[in-house]
Structure I
Amino acid sequence: MTRTTLFARGRPEVAADGAGRILAVGPGARAAAGADAQIVELGGRVLPGLGDAHLHLGELAARDSSCQLGWTRSLEAALELIRRWSEALPRAAWVLGEGWSEDRWRVPVWPEGRALDRVTGGRPALLVRRDGHAAWANTAALAAAQVGAETPDPPGGVIDRDPTGAPTGILRERAIGLVARLTPELDGSILDRALARALGRLSRVGLTTVHAIDGPRIFAALQRLRERGRLPLRVGYILPATDLPAAAQLGVATGFGDPWLWLVGVKGFLDGSLGSRTAEMLDGSGVQRLSPSELTDLVGGCRAATLNVCLHAIGDGAVRRALDALAPHAGAGAGWRPRIEHVQCVDPADVPRFRALRVIASMQPLHAVSDRGLADRYWGDRAAHAYAWRPLLDAGARLAFGSDAPVDDPAPLLGIDAATAWRRRAGWHPELAIGRAAALSAYTVGVAVAGGRERDTGRLRPGYWCDLTVVERDRVVATVVAGRVVSR
């Protein structure tokens, strides 16, 4: 039989059995572990394993093989970085990258494809904005996709145009797919290695569980890593709405999988983002990515297939539409865990509806830090209802926190600070901040409930998985998953 383990010199000490579940916590841990226990000294405050309810593993994995523009502070700096990246590529290769944001440039101007033409040497180029809701394409990429002045905007998407009607190179929302469908994918073995590196980085910042919103290639890669025992943390998978028919036909439902890799639900986009000016607002602005009939079909289809639904909604208009679509299913039972992802701006009248409809608010505290200036500029007085953790919590809503990485940093300790002390330090609607205990709960119990795993994880209790995040002086010193140290 596998030996028990005593995680000692932590506050509190924890004993785990050979199957990776907690035997005892606190003063009784040493006796429960027994005299023959393996002793692992941690040293630090022991927390239930921290989770992330919303990130994108595929994009994190791809960062090593694409041009990273997140640190550029001008269009000129971005173009120079792209030029250097392009020169190292084969002549026929695509120039791919992500992370740029015109709002972070000294002169906040939307870039044009013609500027890219000068630095990409004739190669097709597609560079995605930091929020993933707009992309910058050059002339070669638009030509390859046959996108021209006569190309209509796709449903739920926008092609930016100059006064003559010709595309400028900026594609928003579903229009990105016109070009993105042509870009090459990472080879399977390369993808597996990149994904393993990304997961390793997540474990080092203290994460023991993540909910990954990705396409089928990432799910296949995760299964390969699982088979080889190379998952350092637990992954709940959220599949795109386009895969709902296949999942329904196969009969796979929420919870399908095992303790390391399982199906959480299905995600659909109602709108875009604040940064790309495509958030759907009650004043009629923004982009409606899912039509009313598509939204009704998605929610109904998920309910019929016993798959939880996760609805991306940034603007107050999209949040209200999401709640309206979920309302007919409010009595579906405890297994129905509908989620609204982001909830960045919510009208006060809609706040109580989260508890009434048993809808989980899956939110990302660091978005408030990143988007504060944009929210003040474009939402004005409505920023008083933006990133409204306190009103939602006070109204009885269940909060599940995450990062939306790589949009923002996946380190959960940074997210906890953003939800608590940062608003007070910044003086930006401090009344919307919450306490550390509530923020910690949103990264532990909240993530567990949102993933259907609250009977196994999220708390330091006997019988729960021995998933621990150990912190000291506001930094992670160790991460334990299933009773095994995966990072120190």
Structure II
Amino acid sequence: MATTSKTASFVNVKTIDRRQFLKYGFGGLAVIVVGSKLSWLAKDQPAFAATQTLSFRITDAVKGMVTDNAVNSAKCYFWVYKAQTPNLPADCPGPIIVAAKGDTVNITVFNALDEPHAFFIPGTPGVNGGAPMVDSGPIAPNTTWSGSFTANVSGAHLYFDNLNAPVNRMMGLHGALIVMPTAAAAGHKFTPYDSPTTGVQKLYDDFGSSAHFPGLAWEQGDPLTNTPPFRQYVWLDHQASPVLFAEVGNWPANLDYPAQQFLDRFLRDPFNPDPNRTRLPQYFTINGQSGFFSHFNPHITPMVRAGEPMCVHILNAGLWYHSMHLHANHMYITCVNGVVQENPLWVDVWNVEPMERVDYTIPAMRIPDVGTARGIGLPDAPLIGVNGRPCYPPVEEMDLHFPPLGTKAKDAAGNDVELGQRMSPLCYPMHDHAEPTQTAQGGNYNLGLISGIYFTGDRNANGTLPGGVIDFPVDADFRIALIDEATGKPIYGISATSPPAPPMRP
């Protein structure tokens, strides 16, 4: 039970103002960039700058989930780390913290709930004997803990409440810390890691330099196409049970909800088709979003050109295994639980266990459907189709609309509305092979743990495409997701001068 009202902080992700929602940054959550070393990140990507000091309040919030609407109430009670400095809305997960390697971060945490809570970041094997990066210990109700930590290992880390595990963490007290490297090995390109293995370093050295991976290196950006350097995403997985979470919130004051009882009810409660009675998880989220709100968020779903490689940090704060399968590209597994991989396997699906951290390095190769001189997906001159035209770019497919252009319908005011939508073959899904996670509130598909990858163009330096860089058509209703309405400036992935939907036929 909380000392504050359970409705003290209400966040409805579907009605939040677009300007506020899109400025939250590369994880789809509020992003706090600590210190001055990464000032370019706060400038070039939507983020909130902070000094070396962070301030959090452990409190509660009620959040409208993906199926919440005017005729169907679907809200969930959470415990949250709310950022006080800078002052950001309460949400689950907590904000993404970004620091540079070696930064010392001062932090204060006030516990506004009525049971002890904590702020904890595990250590990394082989670093300082594996000692935790941060361990506040129990923070009593209505008291403040102050401390500091050094961001001593580059990569992705999970911060969370480690008391009464896994209850406090599962109730929403978790978030991500991303530590950026400040230097590359002599004679080599940047990787996301301090001590990359030979295999991982070779992979990142090849980006933008090899015939196999033409385009940009990972650390290279391009202001002409609004492409940021160090392209990375955070996929923070979690599962939520509104019935069980409300039960925990109503537990007698100053008593911990029994951890084994929580596990039994969350994982083994008898199935009940009534979502108001089952304690099983009903929502499967990435960065607190699911369904449409994760799949069409440019800070969760990569929207890139071929030749713009990226790193996706996957952190599983929940209790389910996830098998996250990306279409359009295989990915390299470059780091698992802080251990850089000797042999970065090239796979199309990889299990992410509870409390595991896995990095997918996605090369953003040309879409593998495309036939070229050396083989499918390679950046060579495309093969010639039966119509005598190159089979890439796929102009016929991009010019197809369904229903056909000119199909109209009347809106509420009696105005004609165009129904034709461009059928681009360049929108590809990421879905979890653990099938129940694809649903929400007892079976609503596909409103679960989904994302994807969108190819907005191709950055090919070998002359097979006009000018070396080409942008694909972007429909107006898709383009608005990539434009900051306040400034009119693209926020990611498309050129400032890219027309909304140019004709593609030669």
Structure III
Amino acid sequence: MATAVRSGGIARGPITVSIMLATTMYAIDGTIANVALPHMQGGLSAGSDQITWVLTSFIVAQALATPLVGWVADRIGRKRLLLISIASFTTASAACGLALNLEQMILFRVIQGLAGAAFVPLSQTILFDINPPEKHAQAMSIFGAGVVLGPILGPFLGGWLTETLNWRWVFLVNLPVGVLAFLGVMTFLPEQRPTDQRAFDFMGFGSLAVFIVTLQLMFDRGPGEDWFQSLEIQLYAILAASGLYMFIFHTLTAPKPFFDRTLLGNRNFLTGCLVGFLTGVLMFATLALLPPLMQNLLGYPVITAGVVTMPRGIGMFISMIVVGRAMSRFDPRALLAFGFIVNAVALWQMTLFNLEMDSTLVIVSGVIQGFGLGFIFVPSNTLAFATLPASMRTDGSAIFTLVRSNGSAVGISVMQALFVNNMQTSYSDLIQNIRPDNPNLPLATQGMEALSAWAPEVARQAAMVSYVSDFYLAMLLTLAALPLVLLMKRPKNAPAAKETTHVMD
């Protein structure tokens, strides 16, 4: 039975702070370890090809557990699931910080991923339920700040902790945050009785799990294994395609599928998932490209690279405030289109990057892109759930989160693969001009030994050309996403005085 509580009787502020502490902690943890990998490699006696499993194990575990969130929440209640998740994630974070070898680290990172998978979908659902419809946009602004700013702040915070203390603190820093989040949820979040005793759909979850895990492994290991030239990657691709086919067929035909198939008939939700996928591609792919560009080509130290990327978060923070207010005055679809256009402008600025520039263009384009991402994130989340019944929000949030996460994985891997391929092509084209008979080349008359000194510079130029090509492709992808706005319906605003807020369904 649904428990309806009037909005005035709910401690919305403390609940929001508590669940967003957990969500932001989890979002930061997805990227905070990236810059610490070289230091962790020595501390854990791991090879360069092994240490990346510190990241992969977290991603795969999180992706595997996300589809389960709705079913488990219905069985034991959202509050209980959230408390178990926070306690497990915080404990696993402490264990990661104390890990003695790579095997222990991977085990504890898997536990982190499994436990943290519930944070984003449950936080999103709870924020929708404790706020009346006219405040959903503001709630999504707060939610977006935690989910989106986390990955942006993660590399800077990780670099600072690693350089100032040591790499273990990128995990130990979660302890006080986790304790506060646990106490806040335990104190302020209302209890919820389990609402559904549906049987577990092993076939549905099993086929979805095969698809998720093999897809993640394919995109994570593809660049290092020469993609489909490798039998391993071919096997992952076959398993992913088979898992997806079985899941879709089972969902459409089973009497009680793992996910309610009526979600597939909701146009706003499906379109919102597609926008979420593209948001993951645009945001995380860009974030993955910028740090190596600044460190390897422009010579920035790791902390400086983190500082230069932080203004992106400032732009996003400002847009979260602005869009939360604008949603009550303007059509959310128009704001979403504006966000895509602003992002395209920022990506166009990134196509002007060169080896002689200072940090100004990186900062300015970052602020503009961050501002545009806020206008994509909040309206797309609000529109996706605007026409979704409250009883389907937890399942919907789990699917939405899963799709956006897969967008991030796909975007990072594809952009990185294109970067490597374009760099090889550009290097081959440029190196042809390094020859003794080129009158425009300084030192051309001093022999092949002097000419060979130009090889590193040619490699730098080829890498910059490849980065610019990736940014140009992202710009085109952003503009191509604009027609999606036309597929979404504008939500109907209900009068605040007549609304009751369903805290727990």
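Every read-out reported here was derived from the displayed coordinates using simple, explicitly stated rules and does not represent laboratory data. Computed from a predicted structure; not experimentally measured. Cβ atoms are built from the backbone, for glycine too; each structure is taken alone.
Supply the structure label, taken from I, II, III, corresponding to Cα extents along the principal axes in Å, for residues 305-344 alone with the calculated value 37, 21, 7. Walk me through the numbers on the way to the answer.
Values: I: 27, 16, 15; II: 35, 24, 13; III: 37, 21, 7.
Derived from III, not from the others.
Quick check: 14.4 is what I get for mean count of other Cβ atoms within 10 Å over residues 89-96, calculated from one of I, II, III. Which structure matches? Derived from the structure labelled I. When helix-only ellipticity at 222 nm (-39500 (n - 2.57) for each DSSP H run of 4 or more, over all residues; to 500) is computed for each of I, II, III, the one that comes out at -7500 is I.
A value of 5.1 was computed for distance in nm of label points 7 Å out along Cα→Cβ at positions 161 and 473; which of I, II, III is the source structure? Provide the component values of the computation, followed by the final result.
Working: I: 6.0; II: 5.1; III: 3.2.
For distance in nm of label points 7 Å out along Cα→Cβ at positions 161 and 473, the value 5.1 is produced by structure II.
Taking Rg and Dmax of the Cα atoms in Å from the coordinates of each of I, II, III, which one would give 23.1, 75? The correct label is II. If we compute relative contact order in percent (Cα under 8 Å, 6 or more apart) for structures I, II, III, which one ends up with the highest value? With respect to relative contact order in percent (Cα under 8 Å, 6 or more apart), the highest-scoring structure among I, II, III is III.
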